[in-house]
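Trainee: Heads up, there are several structures right after this.
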Structure 1
Amino acid sequence: MRFADALFRPLVTLVITAITVIQLVDRPPRLPELTWTLTAVAIAAAVASAFGLDRLPERGKVVVATAFVVAGAPLFALTPSTAAVAFIFLATSTAGRQLGSRQIAIWLAVVASALTTVSTWVAEAVGVPDIPPWWLCLTAGLPVFFGLIRRERAAAQVAAEYTAALEERGRIAREIHDVVGHSLSGIAVQLDMADALHAAGKEREANEAVRRARALAVSGLKETRRAVHALREDTVPLPESISRLAAGHGASFRVSGDAGPVRVEISQAVIRAAQEALSNAHKYAPGADVTLLLEYESSAVRLTVTDSGPSKEHAEPGGMGLVGMRERAALLGGTLYAGPDGPGWTVRMELPL
């Protein structure tokens, strides 16, 4: 929208300027010296507003907008049959869109309507033909509200983009905390233990602690790669992402309900849960049949991962495990169930939409 506006306003300014000059040359005005002077000021203010007003300090913006209004208002009466009548509307629109003070912008709109009306009475007195009716002059200040609306929309868009950027940073921070932080904490604990055991002369136990630290490092690296993969999957619809994961693990997958779009953080949590559940099923129930069911409801999305057994506690000390999945679900206002289901094991995550 900002890009389109940056092109539209200069184009409109140049078109109005060109048509105005051509019309004034073709049909000389009643008061040529005054008309051309006001036209030159209005054109200068219009060009400054279209091409450089954003870079001026607030006081400079007020000066340019005021000059634009003061020069454009009389042209509405002096040149009623030319494109110059558009300058006053462009001036009040610019005031609403560009000025930081809403109060000053509205005051300029009032001045524009009053000055246009007075100019019409004066022009009629000196014999300018085709004078517009006085009530039409009162509309000169109305575009200020359109300018204010555009400014509010632009500000809302910037705020929304900033909020989205903060949410994205928070999401990435949670990924780093969940994956890297968890793994590094476990490695530090194991290395501290190895150091203490080595000091106590228990070399075999110390070596075992070092091996556990290495296993944690390898697992953490795998988790990091999975997290990066999941982050990249945000542009892919959630059912397609889960389908790819299921196919990669030889599991079956189906979708129930209307598979509409979901928020990025919800999609991320479901993907991470699917990755963790599939990894645990492969580790603790090798060879078992695994099924994934993604259910869409009016107010929630639910992922259920079930394996056919054997029923064992699916915990992964070196990775995120069930604790991490539960924490992620709780942060999003959802729930996670994990436990035996007949001969096998079921993981079910439900998150509100």
Structure 2
Amino acid sequence: MIGVAVVGYGYWGPNLVRNFWETPGARLVAVCDLRKDRLAAVRSRYPAVHVTGDFDELLSDPRIDAIAIATPAAAHFKLAMKALMAGKHVLVEKPMAASSDEARRMLEEAARRRLVLAVDHTFVHTGAVRKMRDLVQDGLGDVYYYDSVRVNLGLFQRDVNVIWDLAVHDLSIMDYVLPERPVAVSATGMSHIAGEPANIAYLNLFFESKLIAHIHVNWLAPVKVRRTLVGGSSKMILYDDLEPSEKIKVYDRGVTLNGSSQGNGEKVYQMLVGYRTGDMYAPHIDVAEALEIELRQFVECVQRNERPTADGNAGLRVVKILEAASQSLAERGRVVELEHMRRIA
């Protein structure tokens, strides 16, 4: 049995606690939070679980093998590093850290101590996203574009902009699904509240091939939208996370482009466009809770000393894009190169 402690019982912590409590091979030992009312809620629902407001108490507890961190992003690096240095395996909420330098130091510490470092990119464990990855790898042909919209009304954050809050989900999905890593990013956006982080943003990501990705995130939309289009030369995918049953739809539709030129002193290009309109089908997908799958995998990786799907390298890649996008946003859309992205395995 892997002894686990959860740090942070606010928005996401209760989900981690519930799933660790039910995960085979895991034993929920303790929950840590600074607020007494939250600890009282844990004590009421899980009377066998130790509660504490002292994080250092977890580090010295020999019953605890792994620590899951679900605090605000600014605290991720400090808590994760202390846990790793104490010999504890770590699962950290997204984003992994506040900078690529912090994320890299976490990776190095975990590698040096041969510890599992996982990032809570929950969406990559959903049946829909895993199915989308399978289709992209075998069925779409050449991938042309990745286009995602993630908007809703609120919840405004004061410590991070909308890119770090919402786009992190789409970037983690994109990192998992697409066959290439982006090499540059451009971001534009705006804050409509003086002195507060940007509440609307548009990201364009560029690749070495002709693949292009676009992500739109927004805290000011009147409706909630969670929709992604992936277009290929053979087929196209629509992923709608809010769709109750048919979250993935595959369209046998597209265009055939044939270019020809004639020269009479100057080149004249004629483009012949052929449209292909075929069937749509909705493949069967696994409906198991993504967090259940993720935590089960985390426990198994700790037991077997294996790398999880969303490991520290995946977390670092996403943080590097977030960091570059924020830099571009501050400079009104200047294209920022993503150095060494292909070197992060």
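Each value in this text was obtained by applying a stated rule to the coordinates, not by laboratory testing. Only a predicted model underlies this, so the values are computations on that prediction, with no experimental measurement involved. Cβ atoms are built from the backbone, for glycine too; each structure is taken alone.
Trainee: helix-only ellipticity at 222 nm (-39500 (n - 2.57) for each DSSP H run of 4 or more, over all residues; to 500) was computed and gave -9500; which structure, 1, 2, did it come from?
Mentor: This value belongs to structure 2.
Trainee: Also: Looking just at distance in nm of label points 7 Å out along Cα→Cβ at positions 101 and 205, which of the labels 1, 2 belongs to the structure with the highest value?
Mentor: Once distance in nm of label points 7 Å out along Cα→Cβ at positions 101 and 205 is worked out for each structure, 1 has the highest.
Trainee: For structures 1, 2, which has the highest computed value of relative contact order in percent (Cα under 8 Å, 6 or more apart)?
Mentor: 2
Trainee: Say we calculate Cα Rg over 2.2 N^0.38 Å for every structure; which of 1, 2 gives the highest result?
Mentor: 1
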